[in-house]
Structure formats: C-alpha cells, structure tokens
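In structure tokens below, several structures.
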Structure P
Amino acid sequence: MHAKLAATVLGAVIVVIVLVAAAVSGTVSTYLDGTGSTNTSQPSRAALDDIPSHYLALYRQAATSCPGLDWSILAAVGKIETDHGRSTLPGVHKGENEAHAGGPMQFLRSTFDSVVARHPIPPGGSNPPSRYNPHDAIHAAGFYICDALGTDGELRRALFAYNHSDDYVDAVLAQADTYRAAPAAHPGDIRLDWPPEQATVPDPTTSGRERITPRTHAVVRALQQRGLTGDGIVCFGRRPNPHSDHPQGRACDIFVDPHNPASVAEGWRIASWLIEHQARYATAYLIYQGRYWSASDPRWTTYRSTVYGCPNNANLTGCHYDHVHVSVF
C-alpha cells in the first residue's frame, strides 16, 4: 500500500464511496489483472486472521457470480472501505457520511438501488435488500465490479469505476495480494485439494428453487459466458444412479445431438475446455460418448456403469452419448 494512503486507510479512505451513480453495463467473460488471481484461490493466514468468518464466506460466495473475479478483490474493497464493517465512522452501520455513502461497502443509495434493479440479490439478506446488510452490500459490490469489468475484463478500470483514484486501485490490489494464498492456476494444471462445499447457490439452469455449490455455479457461468452450453445445460436433478452428483448440486449435463457430427464435435470442445481449466473450475470427472476422464487419473477410458448397462452405444443418455457430464469437486 502506498505511504500516502496509510493514514486514510485508518480514516478517510474508510468512507470512500462509489462515485459512479450507475454501473457500466456489460458482462465479463474473464480478466487478467496481473496477479494471476482466480476465484478458486484460498485465503492466506493474514486473511483468516483479519477477516470475520461471516464476511469471508460472503466475499467468496459473491465472487462466484462473476467468472474470473477473485473473492480477495471484494475482500480488499471491504477492508479499505470499512475494515469489514468494523469501522465506527458515520454511515457504516446507519445513516450516511458527508458524501452520502452508507453500509460496509459504502454505496450511494442511488448506486445501490441501480445495481439491485439489474441484479436480484440472492436470498439471505434483508427484504428488501439493504446497503447496510453485509450480505446484500457484498453481493451488490460483486455485481457492480463485474458489470464495470466489461467484455474485456479490465480489472483496474473496474476498480477505478468503484472509486476514481489510482491510489485506491493500487491499495485494493495490494490488499488482495495479502489475502490470497493459492498460486495461480494455469491452463493444463491439475488440482485435487479442493475443500468440501455445500449446495447453497440457486441453480440458474432449473427453476432456481434447487441449490448447487458455488463452484458448480462458477462452472455454469463460465460456460455460459463462453457459449459452451451445446443444446442446453442442466445441473440439479434426480438420477437412478445412487452415486450421482446431480442431487448434491455438484454436476451438470451439457446436451448435444448425438446424430449430428458437428454437435458431437462441439461436445468434445466443451470437454476439452473443462479439462484445460480443471485447476480453475474444479473439474472432478467427465463422461462423454461412452468415455470417462478423471482429474485423479487424467486420461480417457471406457465408461462402465452397472446402473446404465454401459458400455452400450445404444443407450444414448445413460452412457452419455447425448450430453457431456461434468462433476465438480
């Protein structure tokens, strides 16, 4: 952090506001911020010691709504704005500061209302959403930054939209570095040490009443952003296989036309992308065209199932000829 910011982090910068009254429109496909961050990074000891556990959980959950946005960026914004809601300055817990900002992420009312109007806040906060509620404020900050990233995913520009100061942007990135423990995930890497996750996020591929894990949700968003959804994607569902990951919210099926060579080839492209980015999106295993790939044994082998009678190329669904199945750690 820059020396001239040291005092303001303890005081004035804690009341930094979102200066832009309406977020830049657009969605993000990915970004490179120069730090190699991904939304699969793990908290450092400094993060665990400094961030209240419920805030840490919210930062990590909110980041899943934006493919490529690392949770540590949201955590760094929360630290600089209000010390994760611990500041006693005006406008943090009620009322507004002299710039009319309020809440733990320091939103103007008009900006917060604009974000909420475009992006429904997930259940778990206030009804209606409130900028003073940490759950609502942190999710709104995630949506705001994601919108501002734009189609080219330029993080510095997005943070500058949050507060018009290059020093502020530098401070956020520096703070995020101290919070992030995991090394960057590079294409082709394999990672197996994924901590358990519960299905807590509404499934956007079904009615929304069912729940999938944050990592599964991140996979869905990434595939959608890249147009890698074949003829459709469905995640949560009941299956006759008692070991299926679908009812646990940890699997998705991306459908293809098994009678169309171009559609089958697209399925292989999707499977290849999920393998290439395994270390970022937690691919546990894939099943497609009667073949099976696992992160623990990264090679394609024959898919065998006593439940579905595989191998059997006549069983298009059970033996996965009409869809790519992906399970997530």
Structure Q
Amino acid sequence: MAKRAGDICEYADMAGPPAHRPSADDLLVLLAVGRSGRFVSAADELGLNHTTISRRIAALEQTLGGRVLARAAGGWELTDLGRAALAAAESIESAVRSLAPSSDGTRPLEGVVRLSATDGFSAYIAAPAAAHMQRRHPRVTVEIVTATRRASQQRSGLDIEVVVGEPQVRRATAVHLGEYRLGLYGARGYLDRHGSPATIADLAHHPLVYFIDSMLQVDDLDLASSSVPPMRESVTSTNVFVHVEATRAAAGLGLLPCFMADRHDDLVRVLPDRLALPLSYWLVARIETLRRPEVSAFVEAIKSRMHEMRDALLGTGAR
C-alpha cells in the first residue's frame, strides 16, 4: 500500500546524511513530479503507478537526507534540495535523449506540452503555433485547455498558462507576450435597424454582449466593461466565441477582441477612435518547465505567432 504524502515527508525528515549516490531512475521520477506538481501526472507520463512514484520519491529523500518536495495547495512544490536535485535530473534526461539523434545528427524533441489559455488566444495564437512547431518536431504533442481565469498559484497538470493582465505568481516566471485591444462592434443589420452610436453617451440605448459579470475572474476584462456607460445585458457567456456569434446575430453591441471581430465582414466597429481598450497577454510557467526543450520550442513558436499577428491584435490590420 502506498505511503501517504505526509508519511513520506516525515520519513525524509528522519533520514540521516546521504549514504550513497541517488538513483538516476529516482531523479527522473522527481523530474516528472517537479514539472507537473502531481504524482498522478508523473505516473501517467512515466508509465508507473502512484505507489511506485511515492516509493521512488521516498527513496530519493532518504538518500539525499532531506525533503525534495513540499505539499502545497493542489499539488507539490520543489524544496531547495529538490531544485538542486532537479538540475541533476535534467542533465540525466539530456544525456539519455542525446543517445537517439535524428538523421541530421540533431536531437529530436518529443513529449507532451499542456497549455491553458483563453478561447481566442487558444484558437488564433496557440493552435497555429502548435501546428507550426509540430511540423518541425512531429514527436511533440500539444494539449490546449481553454479557460478564462487568473493565473493559478499551483500549475498542477499544466506546463504553460496564458492569462490576460500581468499576474502575481510565486515559484514561477511571468513573460509578457504582447498587447491586444477590445473594440465595440455591431452587426450591419443591427446598426441599420437601431442606428450607429455617434457618441459614448449613445451607447446607453443599446444592449451589451460580453462576459457573465458574476463569473468573470479576470480583473482586466472586468475593468474593460467599465469603460462604456451602463448598458443592458443582452447575451452573456464565459466563451468569447459566443460573444462574436451573438453580436453577428444582432443581439446587441459586442465588446470583442479586434483580432476576432475584424475577421467578419458583417461586423462594423463602433466609435473606433473613442473605444480601443488595451489588454495584455502574459505567459506563466515554472522556471524548470521552461528549460524543457519541447516547452521552450513551443514558447518561441507562440512568440513568433504573436509577432505575426501584431497588427490584427491591435485592431490596425487591413479588413
């Protein structure tokens, strides 16, 4: 029967000075747990069971004479000793991978990279970036989980998060990816029937299509809606694609990302010189996760895609 997490830590606390060198297998187990923050995820990655993961971590802690992991909300975090051990584990992983070069003599990238990001970013930035990387590194799989939320303090089960607004995170690094803008849009048919607002004050006579206020977790997106006068809610949703389609269906005026709305000829931007609400995308990941070659390659592909999309993101691209 597997030891409970607390039992493992207590056992490591009682361990004396290291008696011998740590096992390479134990270090690779720590590497998997350190990257995911979860025993279950590490077990799935390595093809082991939870009991074996627990036993390997306990053995490593006994060998090193201290804790390598500490329990945190939603998963496990590396201790200082664990981070030192992880660096050794990364060297082992790199050496093992170097034994299987590709036909051109370079080391092939492989593995799974899991990203969490907003709906629009996932569809128009992450997905094309993943496809581009996959053409170069066909052994890398990218899993994209859509969510509009604040950055998690515990990134269990995720390699990368992309969030709106600068995040406050611990034991992770935040990278500014770039800016985008929201604009106010109406369907041509809607504007023909109800008239196009000529001033900010005119907006109060129109219903708004946007996020569900009570379920919105992102401060910057919440503040964006306060840039317009109080408007009656029409269709609201947690999914920005619903916002776009409801606006196209003449449900009201939609507060939409320019890079999504400008793709549709049936949408007209309202008061573009008065309403151009700036927001920013930030990438969050554990420092040790970013050192993984497949993760680093995906991050570079995302940055490249952001550069390609700059004009569209800012709402200055040609229609």
*For FRET efficiency 1/(1 + (r/R0)^6) of positions 200 and 272 (r between Cβ atoms, R0 = 25 Å, to 0.05), find whichever of P, Q sits highest and give me its label.*
Q
*asked:* With Kirkwood radius over Cα pairs in Å, for residues 192-239 alone coming out at 11.8, pick the structure among P, Q it was computed from.
replied: Q
*Given that volume of the Cα convex hull per residue in Å³, derived from a single structure, equals 141, which label among P, Q identifies that structure?*
Q
_Computed 1.2 for distance in nm of label points 7 Å out along Cα→Cβ at positions 72 and 152 - originating structure among P, Q_ = Q
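Throughout, read-outs are computed from the coordinates displayed, never taken from laboratory work. None of the values given here were measured: they were computed from a predicted structure. Cβ atoms are built from the backbone, for glycine too; each structure is taken alone.
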